[in-house]
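Peer 1: Structures for review follow.
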Structure I
Amino acid sequence: MKINYHNRQFVGVLNSPNGQVSGDTFFHYEQHEAILTGTYHGGSILKGHILGRVNDDSSLYFTYHHLDTHHQLKSGSCYSRPKMLPDGRIQLHESWEWTHGGAGEGESVVEEVQCQRTQDYCTEYRLLITDY
């Protein structure tokens, strides 16, 4: 099944210790054909951007960069594999690597949220805890 990521919102649920995404980090994705763009913020991240591609199997490959709460600029690359949850939301299993400002690589999971939007940010969200 082909996934369209346009206007989908995600929140971090798991991350490696050397990562900065947390349960307070929100992502907003946009998709135009096979081009993926996005923004993210929250937790230790002030503002971030994503640019990448949506592959034929709906997996994602993108680069990311952000400014954290210590005003350090960090960037990296990420490969995400989607999993459809029983309630129809998307869960992304990610393998990432720092390319600037951080060290090493890691694994993370983000899940789609249903949220009430105020301008560009989720003000309320519903996340169902899943078993990992």
Structure II
Amino acid sequence: MNPSSVGDIGELAFAKRCVEWGLNISFPFSSSSRYDCIVDGNNRLWRVQVKTTQKKKKREGTHGYRYSITIASGLSKLPYNESEIDLLAVYLMDKDKFYLFWKKTFEGKSRIYIYENGKYDDYIETFNFL
């Protein structure tokens, strides 16, 4: 599957999950924005960038896996900043689960690593905060 299709699957899965939580979701008309969608929840509009991965890598010396997600865009791979997006949604295709990161969690980073039973477990499926 090509990377564009993987991204499309993640965005559609995110839209489905939002609707299941009773949230409204909109998509920009053009692809020139730094966010993929806007979620209308809790009397606020959230600019969301959705990143999708289907690749996991075995962790050295453990029984777990790690996912590596690039959280930058464009040819220069510039990290997203707080003036561009409010929320980063990372979709693990093989687990059918989302990690929702607020901007203070990823600001200034160009890559994030998610481990099974790791430090980001509190961010799993936190749609109730939207």
Structure III
Amino acid sequence: MLQQLIQDKKNAVLNLESAKEVLAGINNQINELIAAPIQEIRTAQNKETGTVNVNISGILVKHILPKQIKWDQKILKETALRIKESGGNPSDYMDSTYKISEKKWAAFSPQIQAAFMPARTIKTGTAKVEFQEA
């Protein structure tokens, strides 16, 4: 029973990979067809990110391009220090997040770990199961 299920899984994975390749090809063709009209509308609306709607060959295409912001943590820290030094409150301008890497955590002494333990929560990810012929 287990061996048959493992074989069925292998077959499903092969079918899935094939379907993903077909889907990628279709998506590439769609992107080629809509790229120019989408860029024209984005330029006309002066809208690099967000949602734009354009009618292409009688089909309303809603194109969503999310904005992804990345802040340089070193510069933000320096800026926060300057704000604090000038008598301001950095939390009026920015949010702060604290974290401890697992590598650092493992190197902590038991006393230091005990001090941080109330702030620590462990969640597990999704289990991965692999099979090998015995």
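Peer 1: Comparing Cα Rg over 2.2 N^0.38 Å, for residues 28-83 alone across I, II, III, which is largest? Before the final figure, lay out the partial values.
Peer 2: On the way: I: 1.18; II: 1.53; III: 1.74.
Biggest value here belongs to III.
Peer 1: Comparing distance in nm of label points 7 Å out along Cα→Cβ at positions 12 and 92 across I, II, III, which is largest?
Peer 2: Numbers: I: 1.3; II: 2.3; III: 5.8.
Comparing I, II, III, the top value of distance in nm of label points 7 Å out along Cα→Cβ at positions 12 and 92 belongs to III.
Peer 1: As an exercise: helix-only ellipticity at 222 nm (-39500 (n - 2.57) for each DSSP H run of 4 or more, over all residues; to 500), calculated from one structure in I, II, III, equals -5000. Which structure is it?
Peer 2: Numbers: I: 0; II: -5000; III: -17500.
Answer by label: II.
Each reported figure results from applying straightforward, stated rules to the coordinates on display, with no laboratory input. Remember, predicted model here, so these are calculated numbers, not experimental data. Cβ atoms are built from the backbone, for glycine too; each structure is taken alone.
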